[in-house]
Structure P
Amino acid sequence: MNKPLEGILVIDFSQYLSAPSASLRLADLGARVIKIEQPNTGDLTRGLFFSNVVMNEESSMFHAINRNKQSYQANMKSAVEREKVYHLIQKADVLIHNFRPGVVEKLGIEYKKVKELNPEIVYAELSGYGKEGVWKNKAGLDLLIQSLSGLTQLNGNEGAGPVPIGLAVVDILSGAHLAQGILACLYRKITKGKGGRVEVSMLESAIEYQFESVTAFFRDGGEPTIRAKSNSAHAYLGAPYGVYKTKNGYIALAMGQIPFLGELLACQALLKYTEVESWFTQRDEIKDILGDHLLTKPTEDWLAVLEPADIWCAEVMDWKTLFDTEAFKILQLIQEVKMSDGYSSKTTRCPIEINDSYLLSEMGSPKLGEHTESISNEFAL
């Protein structure tokens with residue numbers, strides 16, 4: 001299929017996870033992404049192991065986030081090599097970086113300079129905390145920003161202390177915001193011949209991610225967030241919202257009327273909670289009753305009662321259980337990618353579907369500097 005961004009050239013200086021997730025999405029949509037990597041080490045994520053999984057002598061994280069990209073190795077401290085990169089920038093539609101403040105000036109790719117080279121370029125930068133303020137030079141690490149942003153106060157049970165989300169959610173979220181801004185400016189560039197500067201900070205992305213809870217915070221006079229004492233899945237929602245242990249596993253329950261649940265589950269103790277207000281003010285009491293009751297039968301028994309009654313519920317699965325289901329298999333969400341040396345691996349595909357077609361690519365991550373020579377020849381560098 002012809003992908004929407006075919007013909008778009010992205011010059012990507014970014015490293016780690018946040019901004020590279022944005023360039024990955026652009027690549028999935030058809031853009032050509034050329035990673036500019038420093039000599040010897042390249043993108044530092046190549047050697048950053050978030051687990052003990054080694055894939056073709058490099059980090060699994062690097063492979064996952066940098067598939068479908070090309071690698072051009074350049075020493076930006078060299079005037080000769082910098083001029084070659086400048087020539088690439090002149091041909092580009094988008095430039096992406098996620099350096100700390102001050103670094104782009106040292107590399108010679110600050111916005112003013114890049115705009116002189118290519119007035120219509122879309123210049124996209126992702127930072128930890130923005131380019132101004134007392135935090136601007138702090139390390140923009142996902143866990144740190146989850147902690148600073150208030151996100152960790154929403155997870156887990158009351159009394160358990162701050163609980164972070166067990167994924168680099170802020171990295172991926174800020175990358176998605178950066179991609180959205182890039183796409184908006186690309187539209188303006190194509191339709192009006194005017195590029196633009198897109199700026200996203202991880203802290204702003206993390207706070208905006210909590211827009212529902214932040215809105216409630218200001219509306220209720222700044223009251224502290226109080227999570228449920230047990231089975232908590234949302235700090236603000238009332239009972240039964242949460243995850244509950246059953247006789248043989250776990251079940252997730254979303255919003256629902258407590259007395260109706262009591263009737264369906266044959267739990268008489270729940271019938272007295274007829275007032276909606278009580279589902280919030282007596283949340284812990286209701287959850288304790290419900291939790292004890294759900295322990296008496298296996299998950300599949302409860303689902304057999306709840307699902308026909310259109311109660312929002314689900315079995316809690318691990319990856320192995322999920323991947324074996326027919327529901328997952330029909331999505332065809334796993335694809336196999338292959339590097340130029342023949343090394344292959346399985347990973348997720350882009351979740352976007354266009355004109356009944358999945359956005360697939362068999363191209364794995366690049367070896368450091370793998371495309372330097374071919375790109376040099378193509379662009380006469």
Structure Q
Amino acid sequence: MESESGGEVNAEAKPLAGLLVVDFSQFLSGPSAALRLADLGARVIKIERPETGDICRHLYTSNVIMNGESSVFHAINRNKESFAVDLKNEDDKAQVWELIRRADVVMHNYRPGVMERLGFDYASVKAQNSNVVYGEISGYGTEGPWRDKPGQDLLLQSVSGLTWLSGNADAGPVPMGLSIVDMLAGAHLAQGLLACLVRRGRSGAGGLVQVSMLESAFDFQFETITTFFNDGGALPQRTQHNNAHAYLGAPYGIYQTRNSFLALAMGSIPKLGQLLGCEPLLSYPEPAQAFTQRDEIKSILAEHLKTDTTEAWLAILEPADIWCANVLSWDRLLAHEGFAVLDMVQEVTMADGYRYRTTRCPIRFDGELLTSPIGSPQLGQDNAAILAEIATFQPARHDA
């Protein structure tokens with residue numbers, strides 16, 4: 001869909017155009033933050049190991065391989081450059097330092113202590129680039145008994161309490177089917193980096209932006225944890241039937257119909273009973289019953305909704321302004337006009353000509369889309385160009 005001003009933002013007009021990001025991160029959390037900065041116009045140089053590169057190129061559990069590498073790598077590393085260097089080699093490190101001295105942002109998602117051993121920790125980088133904005137993601141923070149544990153998404157979902165919010169009451173802990181904590185931490189790091197860049201633009205002061213996956217997982221649950229704090233410490237209780245939110249009453253959930261599924265959000269139980277022709281629901285006139293008797297209400301509703309199709313129920317509920325929705329799979333979603341009008345899919349091309357479809361940045365700028373035709377980099381594909389560029393650098397000023 002074209003915007004009122006014509007469609008897509010020119011690369012030079014993007015808000016972060018002209019900024020350089022040196023990105024040491026790998027796998028998902030850090031690269032997702034760097035992707036957002038790249039989509040906003042920053043130049044992102046991805047520092048990778050020779051031969052193996054980012055572990056996400058090959059060691060992801062997806063069995064979908066695109067152009068010889070993981071589909072997830074291609075999705076999350078488009079629009080970046082790859083500089084393959086051995087960080088234990090002094091000549092290679094010297095080349096990286098040339099980039100760092102000119103960088104606006106330096107970032108990583110190594111475990112605490114790794115960047116110190118490599119010599120690219122915040123203190124060392126700041127000594128060479130005093131107004132740098134430095135970002136880091138850890139699994140569990142830089143202190144405490146968990147600081148050295150692996151920051152892996154399923155593990156963070158598990159220790160943070162998140163798995164007790166999905167699924168029905170008797171299902172046991174249920175993780176989300178996405179690497180949600182990785183993505184949240186990446187989003188939080190991007191927010192922090194952008195805020196620090198704004199401060200630097202005003203005062204000249206850079207800074208250290210730190211995010212942990214555990215803190216991001218807690219923040220994600222701010223609604224439910226706040227309820228826990230103010231509910232006498234009572235643990236969340238999922239419903240036995242059609243659970244979708246441990247703290248919300250009936251009818252909140254997803255229900256099977258004669259031909260597919262229907263999602264229902266908050267609503268009056270008696271009104272639903274009248275609209276759906278479900279007389280037993282009229283026996284629950286008090287709003288409090290939607291919470292105190294939610295399992296039996298949901299059970300009645302679940303059986304009733306199986307008697308007709310999703311389309312039939314939507315035709316009744318939507319005109320009455322009941323919050324409801326069809327439950328779409330990706331194939332049905334992508335075929336729908338409601339999705340097509342967003343123009344959410346873009347095609348990108350790698351340096352070797354390999355093309356693939358993926359999502360675009362979800363942000364619009366001045367009404368226009370933020371897109372880029374550049375696919376993910378092959379390992380080390382930009383070494384020659386970056387080294388030639390470094391050779392033209394004047395001696396860098398080492399800020400005190």
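Read-outs throughout are calculated quantities, based only on the coordinates presented, and are distinct from any laboratory measurement. Here the structure is a predicted model, which means the values were calculated and not measured. Cβ atoms are built from the backbone, for glycine too; each structure is taken alone.
Given a value of 24.6 for mean count of other Cβ atoms within 10 Å over residues 92-99, calculated from one of P, Q, which structure does it belong to?
P
For mean count of other Cβ atoms within 10 Å over residues 76-83, which of the structures P, Q scores highest?
Between P, Q, the highest calculated value is found for Q.
If distance in nm of label points 7 Å out along Cα→Cβ at positions 228 and 348 is computed to be 3.6, which of P, Q is the source?
Working through the options, I get structure Q.
As an exercise: FRET efficiency 1/(1 + (r/R0)^6) of positions 20 and 300 (r between Cβ atoms, R0 = 35 Å, to 0.05), calculated from one structure in P, Q, equals 0.30. Which structure is it?
P
Of the structures labelled P, Q, which one yields 20 when relative contact order in percent (Cα under 8 Å, 6 or more apart) is computed from its coordinates?
Q
One of P, Q was used to calculate distance in nm of label points 7 Å out along Cα→Cβ at positions 308 and 332, giving 3.5; which?
P
So if we calculate mean count of other Cβ atoms within 10 Å over residues 28-35 for every structure here (P, Q), which label has the highest result?
Q
Kindly point out which one of P, Q the value 22.6 was derived from, the read-out being mean projected area of the Cα convex hull in nm².
Of the options listed, only P reproduces it.
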